[in-house]
Structure P
Amino acid sequence: MSSWEEMTPKEIDQFLTCARVGRIGILLEDGPYVVPVGYAYEDGKIFFHTCNTGLKVQGIRKNPNVCFEVDEALSDISMFKSVIIFGRAEIIDDDKAMIPYLQKLIDKYRVPVSFDEYMRRPSRDREKEMEAVSICVITPKKTTGRKRMRKNSNF
């Protein structure tokens, strides 16, 4: 087993593209707030959808400087990957501007169909859902990635 090493930019991009859950850290008045989110990664940016009235959005509107973390590890931590991004978050709540981001999230987490087709499903209420949701886009200022791997491992 080797000690940890830096991930290459290509490894970081691949890991961020494939991982399913990340954690966003926000500074609230009472202290730090960290919450897991499903997200997508494209063109060097992280984005996820969120309710536009929750603590995440309130915190980001007051202080857009955030930290975003993605990791995976074996249960004994003998192998791991971890990426940490320090960046600036932006809240997008314009319906037209949100649709491309929502489409990419549908593509990642659902059966890939068009946004319009997805919203026509009987369980969906497009107007109500679009009113309740925002998109958070994180533009990285600094990104670090570390890993610990066994030799000849595909982890």
Structure Q
Amino acid sequence: MTTIASSIASRTAAAETPAVADPGKKALWTGRALSGLAVLFLGFDAVFKLTSAEAAASASAQLGWSAGAILQLGVIELVCLAVYLVPRTAILGAVLWTGYLGGAIATHLRVGDPLLSHTLFPLYVAALVWGGLWLRDRRVRALLAAK
């Protein structure tokens, strides 16, 4: 009886999930490279904040952040990074990064930083996060598939 139930459940799940082709090897490795670039940048930024580097304190002060907030931002970044790096929770990690990076855009916009180089830079990083995930994760391609 359980084999019939599991067969029906798997057919139902397959019918609900749109058929999405597996990426080729080049697309998969491109996705990994894009995600890797994003992870390197975001990891560097988190460590930079966690070590309370003088440059981090100076840059954060220019953006209106207190010295006490730098450590908290670094911890938030580290948590988002950990969630993004686990394949099972990578989509949640990308959503969390989207929120964090959206706040970074708002901060740069508030202080009047240059648009293309500073204000939109978090958007470029978010594009790496989502683009890499889209190329390497079938679930994201299925979620964003055109019907």
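We did not get these values from a lab; they are worked out from the coordinates using the rules stated. The shown structure was predicted, so the numbers you read here are calculated from the model rather than taken from an experiment. Cβ atoms are built from the backbone, for glycine too; each structure is taken alone.
As an exercise: helix-only ellipticity at 222 nm (-39500 (n - 2.57) for each DSSP H run of 4 or more, over all residues; to 500), calculated from one structure in P, Q, equals -8000. Which structure is it? Display every interim value, and only then the final one.
Numbers: P: -8000; Q: -25500.
Label of the originating structure: P.
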For 19.2, 66 (Rg and Dmax of the Cα atoms in Å, calculated) the corresponding structure among P, Q = Q
Given structures P, Q, which gives the highest value for FRET efficiency 1/(1 + (r/R0)^6) of positions 52 and 116 (r between Cβ atoms, R0 = 25 Å, to 0.05)?
-> P
